[in-house]
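Bear in mind these aren't lab numbers, they're just calculated from the coordinates by the rules spelled out. Note that the structure is predicted; figures quoted are calculated from it, not measured. Cβ atoms are built from the backbone, for glycine too; each structure is taken alone.
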Structure P
Amino acid sequence: MFKKISLAIIAIAFVSISWSQDTTQQIVAGRMNDKAQTKKPYVVLISIDGYRSDFTELHDAKFLQSITKTGVRATYMDPAFPTLTFPNHYSIVTGLYPSHHGLVDNTYFDKASGEEYRMGNKKMVADGKWYGGTPLWVLAEQQKMLSASFYWVASEAAIQNTRPTYYYIYNEKTAIATRIKAVKDWLSLPEEQRPHLITFYFPQVDHDGHEYGPIDKHTTKAVQFVDSSINALQTELASLKLPINYIVVSDHGMVNVDNTNTMGMPAAIDTAAFRVPWGDALIHLYAKDANKIESTYEALKKDTSITVYKLNETPAYWHSKKSDDKYNRIGDLIVTPHLPKVFNFSKRKTTLGKHGFDNHTVEMRAYFSAWGPAFKKGLQIEHFENVNVYPLIAHILGLKYDETSIDGKFEALKKILK
């Protein structure tokens with residue numbers, strides 16, 4: 001048994017730069033669960049940003065270790081390419097590869113509008129025009145099932161003119177005890193007002209993994225904080241005696257890089273001829289003049305420190321070929337450094353830990369576990385793609401979706417259900 005962690009202790013939460021000063025709950029008024037939806041179970045989808053698949057044992061996350069006996073755990077989960085936060089979080093909740101939902105990077109150029117999407121631009125992040133597909137909370141709300149979000153990529157945006165009924169604007173000021181209380185309060189509402197789908201997000205492991213690397217004691221502390229917090233959350237909610245199913249995922253892993261001898265802009269790239277949004281594990285080159293693509297490609301091929309791809313040369317498992325690029329947002333060329341090297345186009349020293357690399361790189365592997373009344377106990381499964389989480393959750397909640405409109409397959413995870 002685990003030592004019960006008190007909410008008072010874990011109230012000493014993370015403190016870092018906030019994207020927003022607004023810590024108030026946002027509520028879309030006038031919504032109610034359809035009577036049939038009130039009989040459905042509940043899903044709490046938890047993301048631990050940057051939680052590599054081997055972190056549970058490596059950093060002694062005792063509660064998540066216990067899921068091996070009490071629930072379902074995958075050896076690892078395959079992230080989508082690129083192995084970055086925004087593309088993968090959105091793939092998990094849409095069942096689509098990044099090339100199919102439109103978030104092809106944390107920062108990218110949209111050829112149709114001429115705008116550059118940046119994850120740090122709050123106005124853009126909250127604008128629904130950037131997001132394709134139908135996120136799980138939109139699917140639920142369309143079928144008159146209420147949803148809630150204590151953070152998730154795109155949960156602040158009106159996608160198909162719909163946001164979760166209850167949500168918070170992303171900030172890193174709200175203490176974990178406050179967040180746990182908010183979830184308990186949601187699930188304590190009268191059943192017609194109670195959300196059946198809740199998303200919940202932890203940034204700490206990613207923050208410390210970047211700053212100190214994946215093996216450092218600071219990362220251990222972050223892992224154990226998140227582990228204890230998840231234990232505290234499920235302990236608090238147990239008193240409600242509701243059929244709550246928990247799914248814990250991560251978006252990608254983390255790897256040590258050479259942050260001393262970084263790479264500048266390759267000499268073959270003429271920045272007057274190409275738009276080059278920020279990147280460190282990969283860069284997209286968007287040609288202002290298509291006639292420059294071939295000569296630049298040939299020049300970059302001579303550089304043995306990098307690999308350059310035309311879209312039709314990219315690995316099939318990236319799903320990044322020209323025919324995949326539904327929103328015309330992938331660069332005309334993609335350039336990747338060879339680990340442990342990374343790009344750094346600024347004068348500031350970059351961080352020790354990085355992600356964004358080829359999604360078949362071992363250190364990029366993501367995490368998956370699940371427990372609750374819908375799941376088998378003591379089951380370990382092999383790896384699978386993260387787009388399969390979407391149909392799994394839709395099935396548990398009894399939500400209808402068009403199987404042909406997503407990349408995920410319910411059959412991939414059907415075996416983990418009772």
Structure Q
Amino acid sequence: MKNSLDDIQSRESQHVLQTYKRQPVAFVRGRGAWLYDVTGKQYLDLVSGIGVTSLGHAHPGLARAIAEQAETLLHTSNLYFHPYQADAAARLASLSGLQRVFFCNSGTEANEACLKFARRYWHTQGLTDRIGFVAVKGGFAGRTMGALSVTWDEHYRRPFMPLVEPVTFIDPAAPETAAAAINETTAAVIAEPIRGEGGVHPLSPGFAAAIAEACRRTGTLLIADEVQSGLGRTGYPFHSQAIGWQPDLISVGKALGSGVPVGAALISERVAATISAGDHGSTYGGNLLATRAASFFLEQLVDGGLLEHVRTVGAHLERRLRTLALAHPAIVEVRGAGLMRGIELRMDATPVVDLAREKGLLVNRTAEKVVRMLPPLTITTGELDTAVDMLDAVLATVESEVHV
């Protein structure tokens with residue numbers, strides 16, 4: 001099989017559904033925070049598979065664990081028990097305070113499960129008309145039909161309507177909209193503590209408090225979408241803890257398997273008590289390989305000191321980015337927490353992302369004008385310094401060309 005970039009692009013153009021606008025690079029190996037393309041060129045990776053490769057590329061301990069599991073037993077189905085679901089679930093329960101876990105294969109599936117479980121909760125109470133959802137403008141929950149229904153961007157939604165209804169979107173710039181929208185017909189509110197795809201926008205304390213208060217007042221369930229912001233990304237086990245929330249359900253994915261596909265819905269006991277056998281399921285969900293990878297990651301996060309590391313390097317990155325903003329008129333704002341950061345620009349971010357890649361730095365464009373950074377949680381301060389220095393040079397070049 002030929003593996004030049006041209007060969008790969010040619011084969012994909014013939015046989016792969018064209019749903020992605022790929023950048024012109026093909027990677028074949030990695031180590032830590034670094035990736036290497038088909039020519040051997042190295043790149044410092046501040047995307048980490050969109051927040052997925054939390055332990056970096058080719059982490060030796062994770063590689064040993066999944067190799068050993070692959071040689072032993074990959075899958076038996078949820079018809080039977082195996083050792084690793086309980087281990088990963090216990091670790092997630094300890095971190096979140098939510099005692100029950102449903103394993104699936106992605107963050108989108110986790111959100112889909114949370115929406116279903118919220119409706120099931122009220123159905124069990126006999127309140128079969130309590131079916132509405134409240135979501136946040138600028139939010140993104142995924143691309144399956146339920147998750148898409150609580151995703152804000154019309155570009156994603158319009159071709160697939162009608163979606164799950166009713167859904168009301170509230171404005172994070174206007175906390176009073178929470179009290180007006182959340183009522184006794186609302187099954188659940190779903191919100192990201194930091195809107196990732198929407199431009200790395202943390203919820204304001206006032207808006208977060210307004211959602212929590214409206215949920216308390218009406219009994220509405222609160223779903224914290226922590227697919228991007230959770231599992232140590234911001235220096236907290238879950239960023240909902242940083243904004244004072246006590247969710248009834250939490251969705252996670254991305255970082256949980258550090259590259260092995262796995263997601264989970266975390267569920268309070270009162271919600272779990274209303275869910276019966278057969279209400280939901282997944283053929284692959286919680287298989288031995290995925291939950292062993294999840295258990296290894298969670299062990300590193302807590303017992304391996306990864307949380308403390310993220311707090312340290314996240315604070316260092318924030319200082320460096322704020323200093324960078326003072327030097328570049330193209331930068332409007334630096335946002336985020338821990339190792340989830342966004343730089344809003346005065347122009348489209350594409351030239352910055354493209355030039356950075358050419359120079360050997362991977363960053364991501366989101367919300368048109370935002371340069372997003374989601375590096376591996378294991379990245380070092382030295383590597384972050386290298387990345388910011390490279391970004392400094394890239395911004396200077398772009399500014400000179402567009403005359404910001």
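Please state which of the structures P, Q yields -12500 when helix-only ellipticity at 222 nm (-39500 (n - 2.57) for each DSSP H run of 4 or more, over all residues; to 500) is computed from it.
Q
So mean count of other Cβ atoms within 10 Å over residues 185-192, computed for just one structure, reads 25.5; which one of P, Q is that?
Q
Compare mean count of other Cβ atoms within 10 Å over residues 105-112 across structures P, Q and report the one with the greatest value.
Q
Matching task: 1.08 is the computed value of Rg/Rh (Cα atoms, Kirkwood Rh), for residues 217-392 alone. Pick the structure from P, Q.
Label of the originating structure: P.
Supply the structure label, taken from P, Q, corresponding to Cα extents along the principal axes in Å with the calculated value 64, 43, 43.
Details: P: 64, 43, 43; Q: 62, 54, 45.
Traced to structure P.
Compare mean count of other Cβ atoms within 10 Å over residues 249-256 across structures P, Q and report the one with the greatest value.
Q
Looking at structures P, Q, which one was relative contact order in percent (Cα under 8 Å, 6 or more apart) calculated from, given that it came out as 21?
Going label by label, the one that fits is Q.
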